[in-house]
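Structures for review follow.
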Structure P
Amino acid sequence: MRPLKTLKKLYDEESHIVITEKGSPPRVLFSGEDFLLEDLPVDTRVIFPRPPLEAVPNLKAAVRWALNHPEGMEPLHALLRPGMKVTVALDDISLPLPPMKLPDVRQTVLEIVLDLLADSGVDDVHLIVANALHRRMTDAEMKRMVGQKIFDAFHPDRYYNHDAEDPDGIVELERTAHNEVVALNRRAAESDLLVYVNINLVPMDGGHKSVGTGLTNYASLRAHHNPKTIRESDSYMEPARSALHRSTERIGRVIDKHLKVFHIETVLNNRMFDGPVDFLGKKEEDYTELDRLKFEGMKYALSKMPRAAKRKLFFGIPAGYDCIGVHAGATEPTHDKTLELTWKQYSVPVEGQSDIVIFGVPYVSPYNVNSILNPLLLQVMGLGYLFNLNRGVPLLKKGGVIILCHPAYDEFDPEHHPSYIEFFNRLLPETRDAAVLEKKYEEEFARNPSYVHLYRKANAYHGAHPFYMWYWGENGRQHAGKVIVAGAENNHVPAMMGWERTDTLSEAIDVARGFMGRTAHISVVHIPPILQTDVRL
């Protein structure tokens, strides 16, 4: 690694890297539904996202072009014939985060695809939310995603959530060469054509992972949602170095062998903040006086609001995402195009690793839209997603310290996360060992009749889902020497996780320096919006 002063000179030339100096402005960090305004130590490296890439000039035209000029397949219209059975699968509410301004890009794509199907005499069309073991989307959420017209025309008989526990609704195809179960939604498997409409925010999304995870069941997901596969994945966000992706690719190739699958992949930029909160997407150096007034006003208002009201406020502010590219066609060549564009938006070159890495943890994850970021989801955000938002080696040195800024509240949503409550309060006091949890308890939770019923008939995550959240943090747990939660409002949650807590970020930095040395190099990843560090050693 280069000496810090050399790094400083290099980073001054890079618009997405700032090295703090004496007199640098305080930094805004998320801490759940609140904001922190923090002065960072001199020579702290602050890594910012790239600016949002420009939207395609005409989204509808871009979609039509992709459908007529697909990768590795005939144009969509050439695949259609009167009387055929077509299923259109859609990414669920876990993408994008938070939900985007209307119209949702999935609505725009659907409107064009459905018109094309109608013009081709295709009447047997179903729309399926590819929610795998995620919770069922509510009617209101489903309506928002596709618009009133499509919702009224298809819901509920022909627009519905996938049910991974429907005994008559799943069909098994041949197994992979690694004996991985390939199970698929029966309606999709028995269709003449399956069209998958995808949203890409990070390289972990899309490709073979779309159909092979979104429309499958517990038996199939066990092939790669397990501690061993996670530990063998050097980066979840770099498919070529991910055992998880190698498994989904094997499964996906079996699916493509048996089914005609036409992918439509859309890439969004990182314009998470729009309208009155657009200043949150800026560097603090670029704040105007009006931006500072907005920030102070928002910070003060949030400090006076109950937590539930703050959550409702934040989820009521749609993200300003723009579509920056659309590709369609066969699975692998289509996703290759998507990945190129994704790296262009999200990959940030960074020189060298750090001893201490600080993450402000926002209020939203893929698994708590319109809900609570409970302790297990805080864990998966910190040690699963934020730690793994890298290309190449992790930003954190092996044995280094992760600091998470979050209240770490001991709260759960009993409607969305009932199995999480039992996992946290019954299992974690016994062991945090992912392999033991998998062997001893996973199938018990997955087969629990109450959890199966709540998954199928209500809006609960599957009984196996909290296990996946724990496994997802496995690499962060194995890599970090210490995890500290700055601003944790209780001792219970950090203790259950095996973490330390401090009242403030300054105290957390002091503890981390005591562990790593007073000259420890510190990086702050200024998320959100999303970025991925491309670390060069």
Structure Q
Amino acid sequence: MSVSARPLGCYLTELLAAQGIDVVFGIPGVHNLELYRGLDRHRSVQHVLVRHEQGAGFAADGYARSTGRVAAVFVISGPGVSNVLTAVLQAASDRVPLIVIASTPVRRSLGKGFGLLHELHDQQAIMAAGLDLTATAYSASEARDFLNRVFAEYRAGRTRPAYLGVPLDVLAEPTDLSVETQSSPAPAEATPLQLDQAAALLNAAERPLFIAGGGARPAAKTLRAIIEASDAYLVTTAAGKGLLPEAHPANLGCSLPYAPTQQKIAEADLIVAVGTGLSETDIYTSDRLTFSGQLIRIDLDPKSDDRHPAAISLCADAASVIRALLPRCRPRAGWRSAAGSAARLRATIDAAMDAPTRCLREGLAAIRAALPVDALVFSDMTQIAYLGNYAFECDEPRLWHHPSGYGTLGFALPAALGARVAYADRAIVALAGDYGFQFTVQELGTAVELGRSLPIIVWNNSALGQIRDDMAASGIAPIGVVGHNPDFVALAEAWGARGERVGNAAQLTAALRTALQHPGPTLIEVDAAQFARG
């Protein structure tokens, strides 16, 4: 098939569109204009102008987390790459797929220290420090082959960010290559022997317990069936919230940091970990979990875990493994039926909460009361969200989104924006603390331009509350934990958004309901001190 020659920058857009990418988040600059020539010629790909490259990365992350589809990010060389890096590493730690395409200086200057605009010694190496999939393309065929490899990995279930750099002079070179996509291998599956061995352990267990993370989301229905058949409990990570309905008698929720759940794990004679690495940020404790029984790991990631060695490790697609295990599972009534529903354990956790934590829980309940059951919430690194990992109620997966792995501030607003681009009608909310919100507050401008409903709840305790409390608990004077805040309502209005300040649960619920009907962003500032007083 004959194809007319066009610049490589245009060909890259064609390659992305052919792989199903329909949105790019970015900022045009003097060093990536050829990428925007491609967007101009390929109008089926939407461009969303953000206010900072970090916002572009977070928005692409939020788009991918909420939909399971891939978004792209266009940035310039040098500062564009370093600005987006934090967001990309957040996506990498949580296994979120997105593709960053950046210009680099012209070929003759790479790493030579000529003092050119945006020059770095090794731009790809900056990304490779945290990413598995990186390349610099010096021809159209190299760009095509790398993107084909990236999408083959994604279709095999190995999702994470990718980076492609292209020198300025190469971006402008003409190519007559056609767009060719390659077939990709099916997701890895366990062998019949492995499945039989895992089923034997499960059927022999008297006290089985499942721990599930984000990698288990495609297996939600069959996971529920095997948990019910084996009379097991389920504990989730933050990414696995909603794999069982909140009221399900097996559901211990996202409660791994709590002592009653850790005790239940210690009592189990078999742990089945599905789609989770059981990392420090999965279990929210630096200590290893205590197992008295054996461990079965089901995860595509082949990394070994010295803290939690497995009796059987199935490096395979979670959905296919659970689907194959289900008919091998012998239905029975076991320890959960004898010990009682998960509600009893969760009640024990709730009863131990102190007054400040109960106040945060009241705030979460007020938010939940205003939202439809399928609303999407994007939270930041803030005390109310840490509690929300456990206490915010979700009956389906992919509703609560928290930046667990890398733990960066500033995630909530731009990530919610990415989901807002993906969904025209779903209720979508950003939940941030007063300090973390200011990391990416400029994306209010992007939200106004988008012109769609987006409530942004800022829980204002006028401090870096968690760090303040940690300092106090460690006997350290509270240094650097209280800063001067802006008038958040006036700030929102200056951007052309709505702003409202509330001080109790009823006002928060009412304000959120109103915000969901407004065709644009609404910043709802919660006065945490007033809220605590009731």
Structure R
Amino acid sequence: MATAKSTTPTPSDSTSNRVIIFDTTLRDGEQSPGCSMNMEEKIRVAEQLDRMGVDIIEAGFPIASNGDFEAVREVARVVKNATVCGLARAGRRDIDRVAEALQTRAGRKRIHTFISTSPLHMKHKLRMEPEQVYQAVIDSVSYARNLVDDVEWSCEDGSRSEHDFLCRTVEAAIRAGAGTINIPDTVGYAEPEEFAALIRMLFNRVPNIDKAIISVHCHNDLGLAVANSLAAIGAGARQVECTINGIGERAGNAALEEIVMALRTRRDLFACDTGIQTEQIMRASRLVSSITGFNVQPNKAIVGANAFAHESGIHQDGMLKHAGTYEIMRPESVGLVRSTLVMGKHSGRHAFKSKLKELGYELADQALDDAFQRFKDLADRKKDVFDEDLIALVDDEIGSEGDRVRFVSLQITCGSEGPQTAVLRLSVDGEERSTTAHGNGPVDATFNAIKELFPHTARLRLYQVHAVTEGTDAQAEVTVRLEENGRSVNGLGAHPDTLVASARAYVNALNRLLVKRERSAPAAMSA
């Protein structure tokens, strides 16, 4: 048995006022199609989650690939405060792989093991009898508990499981050593009253339920993930599994920011709170959005561009008289602050560095010099440089060190008469190359030029443009998704010229694809 003193949160009943936030952005969130992150990106997200006070970070599924294993191991090494967790199916090979990945962890670590318990999953997915599943629960939890002090067990498809069998497996998992029991709504099937009743049923029927923390993991297939999670908290659950911006499989997961701010805003109703530093929420949202290329919809709760915007005359009049008339949260509470340091073409390096620190960025000297030069170029072209401009600029710059392909310059000839022509210059493995290419429009011509300078077989799966701020001089932020042999990557580019941003995004995606080509990653086993 592991001998280190356990620092796992103690089991709690429905009267506890502390809700544990278990973030699975790096595991379930990354399973969104086109949402995969490389090692450096996972570390950046993990560090931000740690900074904002997330209790548990599920860093990946180590058995899935060497890349996932290495990511969990590195996150476990660098995260300072949060518990780091890895996912495993109910088999010793999976569990051993998690334990190995977590060996670098000096602080709190958790093995999260799961098996399906619904009749549908047991019959068609597992092809196991209920008694075999029951025994697998005991065996897997007992084995994991001999490797680490902190074990979580999940009953996959729990919301569609038969109550008698669910109670038996939950009781067995706790008896075998699981300190946290997670009840997932795996396919987003439940509705709030039903899901709350399920949690209450477990509290009423499982005799040793007081020896574990009850967790929930809700998917958003019917748009009810947050509502179901909050209903479960009302019924006594004290851990919630969620992701930044609600990203995840299919329609996504419960959004961390919505759950946290609902608990904070409605303390009168829930009498619960979290340890999240809510002022870090916008930074986390923007970071995940920029890395994954999944833009946040304008009307998204908490972090959408319109979440604190008021256009209606009646609303504006009310806001001028008292902010509380139409705002139930202060923008500052989620990290939206009005800048007192205005950035422009006369701003110096020190002011630029201070502004980046305020926005959550601390760059090494060379990276800071490169970013500052791009800022000065931007300020020469753009009258007002907003915080969003700086975020886009720095996110575009970060991670380019070591890239084999680098953007140098682009000239475009286009218009209604045609032909559309791109004159492109790239640096490939340190050697500058140039070409002139034609296409069906300037973007097509640009991408054709990239293919001529660096031939490849990747197919373009997504091309997306949005303006970072308002105005005709706004920076464009472009997302490009490339796919090759089942590998899918996103690239991001930002620039006041949309075509330059497009070229930078394509080159960024191409570099990420090259990294994936070189990385040895065996196919993930079916989970």
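Among the shown structures P, Q, R, from which was the value 14.2, 49 of Rg and Dmax of the Cα atoms in Å, for residues 356-475 alone calculated?
Q
Given a value of 24.6, 78 for Rg and Dmax of the Cα atoms in Å, point me to the structure among P, Q, R it was derived from.
Values: P: 22.8, 72; Q: 24.1, 73; R: 24.6, 78.
Going through each structure in turn, the value belongs to R.
Which structure, out of P, Q, R, was FRET efficiency 1/(1 + (r/R0)^6) of positions 20 and 212 (r between Cβ atoms, R0 = 25 Å, to 0.05) calculated from, if the result is 1.00?
Details: P: 0.05; Q: 0.35; R: 1.00.
So the calculation was done on R.
Readers should treat all values here as calculations from the given coordinates under stated rules, not as data from a laboratory. As the structure is a prediction and not an experimental result, all values here were calculated from the model. Cβ atoms are built from the backbone, for glycine too; each structure is taken alone.
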